[in-house]
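Pasting the structures in now, so scroll down.
Just so you know, all these numbers are worked out from the coordinates, no wet-lab data involved. Since we're looking at a predicted model, the values are computed, not measured. Cβ atoms are built from the backbone, for glycine too; each structure is taken alone.
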Structure 1
Amino acid sequence: MRGAVSPPGPKGHFLFGSLLDAKRDELDFLARVVREYGDVVRIRMLNVLAFVLSHPDDIESVLITNHRNFAKSVFLTESQSLLGRGLLTSDGDAWREQRRMVQPSFHPQQVARYSRSIVEQVEPLLENWQDGETRDIHQDMMDLTMKIVARVLFGDDIASETARLGDALRVFFEQFDERFGFYLLPQWLPTPGNLRYRKALGELNAMIVKLIRRRQAAAQGNGDMLSGLLGALSESGKALTASELRDQMMTLFFTGHETTGLALSWTWYLLAQNPRVETKLVEELRSVLGGRLPSYDDLRRLPYTEMVFKESLRLYPPAYAVVRKALDDCEVGGYRIPSGATLAMFQWSVHRDSRFFDQPGEFIPERWENDFQKRLPRCAYFPFGAGPRICIGDGFAKTEVPLLIASIAQRFHFDLVPTHPVLLSPSLTLRPRKGIKMVVRRR
């Protein structure tokens, strides 16, 4: 029994610990320490003690078996400046009450109704593309999913505001990364970065509040999520306050377009490098759809499209890490974890572990055939998290992204621009630092 023993890990700098090594290339640093030290690795970042967990059994113990002993980490609580105290950042009883109030909006029957709004937003995008032009496909996917989530959440079209919202989110991410580079530089310091950060937050907040008020002023609901939340009541019979409504809608807006936009972006990136997979995907789409746009009922007839999506999430999970804080001393993987310590579980590394996935670095959608996922350890594949706090929108994403893949792939092929490097930028999500430049080819 090793319960009283602290796990191994890099010694690091006497003052900074491993902070500088991680900042140089977080994902490379992660792969190296897991390879050198094993499934539980102790890391110090300045005065922050962190443990990286890489075995599905240990991850399951944190996210599922003993989940009540672990709270949200500083990385998510810091994002309250954007998300407030919504589902993503709240804990305990407050989170449970919010989850109960929001959950009906994600019922499968509701998601099926949203599917029409999803597909309707694709046609204008496809009509705007010119054969042979070079585009930043990541930006196009973010704009598309932003329009979709606005329609689903607010019953509104924000095409005129998309560019401004996109710019504000870009600034937010840039400054969020910079602030974490100095381990939470105080917001009150009047640095140029902090001033840009506050301006971006103000613009995002003003737009969400504007959309909420516009929706509230309408005569009646039209089936959008905001209408559902306006009528939702807690167990004690209370409705959401204006502040709570803003926090929930900001959270749903951010998570509802950021992660799906990234999932699509990385899917096109992978398909462009794997022509065999793309050919098989297009054959399925032509056979089932015959050139028309897909519907919700088509999804069950598109199994390879679903496998392409699952494999893309395996290699490039938009939410690439789950981080928790230990509330009390505990044991994980046979090692002692002190109260207050941070535990980090990276889908990025677990999804690429050769113990669970053959040819882990290869894009092979066929690996998901014959109920492969059921034979995996419970937390070997967890792109949406796991346990009680699994992403509330996982069912929506599993509908939206395959519908969009099917809509776009049967009409267009993408070639990567060889002179444009695709660089990973791990932040709150796994983003391409300078976009993904591709040449659009009409089929």
Structure 2
Amino acid sequence: MEKILVLDDDFEMVQAVGAVLSGDGYDVETALSPDEAIDKVKDSPFNLVITDLRMNKTDGIELMQQVHAASPGVPVVIMTAYGTVQNAVEAMKLGASDYILKPFAPEDLQAVVNRVFETSRDLSAAANRSGFLTRDPRTKQLVEMAVRIARSNSTVLISGESGTGKEVLARMIHSESQRSQGPFVAVNCAAIPDNLLESELFGYEKGAFTGAISSKPGKFELAHGGTLLLDEIGEMSMLLQAKLLRVLQEREVDRIGARHPVSVDIRIVATTNRELGQLVKQGLFREDLFFRLNVVPLRLPPLRERRSDIALLAVHFLEKAAAPLRLHLNDDALRLLEANDWPGNVRELQNSILRAVAICEGPIVQPEHLFLGESPAHRASIDSLQTIDGMERELILKTLEEKSGNRTHAAKALGISLRTLRNKLREYRMEA
């Protein structure tokens, strides 16, 4: 049953709208003030929020922005009088799903609600196709919102802790956009030194500097007609931020050493594991660039805030890593996974499953195969970092992780026989 929140400071209007929707079989809650509405949105997820545009203490657009901040992706319908139709249209540009003019007949309200839910079902189907695995209600809403905005050319800023799946979401936005046939180019701003990042992004002409023996297009040009992902943009230097701002404003790129700019047709998606608003206050990030990037903000919650996804993801990673082996997680292992805080988020969960696949020799993954609470490397650092056995153990487990649990490849990389590797893993399993 779809759950709808109705907000208006007019008690009779709230009661009338609630009665119509309850009669249609919807689960309806009402609110007479924005604060009450936001509290209810934070307490439980809604499938739709219907709000008046003009209220005494606030307006519907401000309320909509607060709703989307508390519960990304939930559709919002604006109720408005004839004199404020233009405001309702502006609200739709800012993220409202639809609007309805007062006074309205019950059938008009029913038609708008049905239209919104039909669109939501289409978005949900597209989100399911995207491959972004989640059963968490709020994360589902966020993914559906990402699908909705994918069809525009708006710049998107995805924030979240490391390992939450920001790049996966960025790739989904590209695949659901009209640019899906164009290139998807990713640049890790944290992994490339500043003196190299400029030439990587903007490109250069032959002879622009020592070693530039030929011209090279930058990532902006390579992403022409597609999407450019600026990963961990909070690590970019202030100088490059100024140059990036110009590209966003003019859609032109100046190669290093070039006389004329090059026009580019790109969509920018930026990700960050840092709070850019806080960096702006500290003088470490340009405020004007922040506003340019923060057109559509999406925050991916950490795994500890979406515990219903832990078992889903763990089973998915296990099936992917051990398809020929047909391994299964027992109930104790699943409970242990769901109780863990996962500071490394989805990436840490995946690595734990890969380690378990490498170590487990039977058909069932047990709790001791997961090394939770203490990672193998951490255990080695505490118990036996200064011993040869400890360093050997850490090297073997780290190599297995890098080789995605493939024992043959790991043995070859370690320069040992597959039999020796199996014996070592059996020792570690017995110790665990």
Structure 3
Amino acid sequence: MTQRFLKEVKQQYEALPYPVRDPAEESRRLIQTIGDNLLVVNHFCYRGRRDFQSGFRCLVAGGGTGDSLIYLAEQLRFFDAEIVYLDLSEASRAIAEQRARQRGLTNIRWLTGSIMDLPALGVGQFDYINCSGVLHHLESTEGGLAALNSVLKDDGAMFIMLYGRYGRREVYDMQALLREYLPRDASIPEKIAMGRKLLAALPATNSFRRNIAMWEWEFAADGFGDVGFYDLLLHSQDRCFDVPEIYALAAAEGLHLAGFPMRGERYDPCKLVTDPAVRQRLASMPLPQRQALAEQISSTLRTHEFYLTRRDHTVASLADEDSALLLFWSLLGRHRWMAEQIRPGQAFTYEDGDRSFSMVGNEVCRALLTAMGGNTPIHRIYEQVVATVPGATREVARRELHAIYEFLHPAGYLYILEPGSHGTKLPDYLRSEYVC
């Protein structure tokens, strides 16, 4: 087996496993990685029709200390499924294994090695591959994606996270400064100590110093500390991507970009500008161009998190009227409650941690929300609206549903799935182990 990875990268993650995790905390909380939520995967990659109960195989490639691994294994705990963990760092693997033992998870197969060796490892084919924050640390991102693609089933899907070009500009400014300032032969602890001292001495005009509030949680004492400082500012291999480069990366492997599940509204430039004429011009552009311009307009996308599939047209659609709708995350199971909050002509504001949204509803909106529990097919919902709301027509119900979907889905609050599959073919996210 060849060991094709950067020596410095392996040394870093043996000395500083990332992200910092305490296995004892598994008894108190479950870290939920949105891209690995199987309802979200189902929506973007399987038209909402996947049955995860039998034989589902996952690969967590570059699993680190185990966030994605643990979340996937917990969701699939009661299903016939296998999760394979692969990472080059034995120290990171040890932490991930401790976390799994703390939870009593037995559906994980453990491997130590490089993503580049996947074609020769004999691990079989996978329905789903997670590779989050890894490919941009390889000697060849393109080679790494090719290795992943070699073990992906024809109807499989990948979740990839890569660093964003514009949202991390000041990070790369600081990395370049530290490369010039630090002795090349300094040890990891020496580089951290000297780097922190330089950071503290920087003037307010420095680009990283100006925006330090955006990044300080990464290396603060109550955050990831020295581990985060090194990973953010001293990494030996750190490559960034913009939207066109992501499309090109996927196309080179014959893959399709199925969507950005993390706050997808940030990839819609029409939601970032206020001038109607500008919006109209942006709306007329092809989707990849709109997404590319959104990244440049906002300049805040520090990472890109997206799905890749071999097959095109894998995203669930309202056009499939045999499908159902499910309000999700903090609105899961609260569809009737939300419908009751709607007062025709009045704004309803929903607070969700550091996020909030407001919407003005009507009687049709109320009737639609009432049926978003994951059991009623869309065509039946339309029939119910026509039967219960005076003056409502099927076309009125359709337009209102599309408006609700375009409002709630990009923010992650509404998904499409096969009727009755939540809790049967999909995990039951109302169970306590998924929300602790």
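Each of 1, 2, 3 could give percent of Cα pairs over 32 Å apart, but the derived value 42 comes from 3.
Among the shown structures 1, 2, 3, from which was the value 26 of relative contact order in percent (Cα under 8 Å, 6 or more apart) calculated? For relative contact order in percent (Cα under 8 Å, 6 or more apart), the value 26 is produced by structure 1.
Source structure of the calculated read-out (distance in nm of label points 7 Å out along Cα→Cβ at positions 80 and 208, 5.2) within 1, 2, 3: 3.
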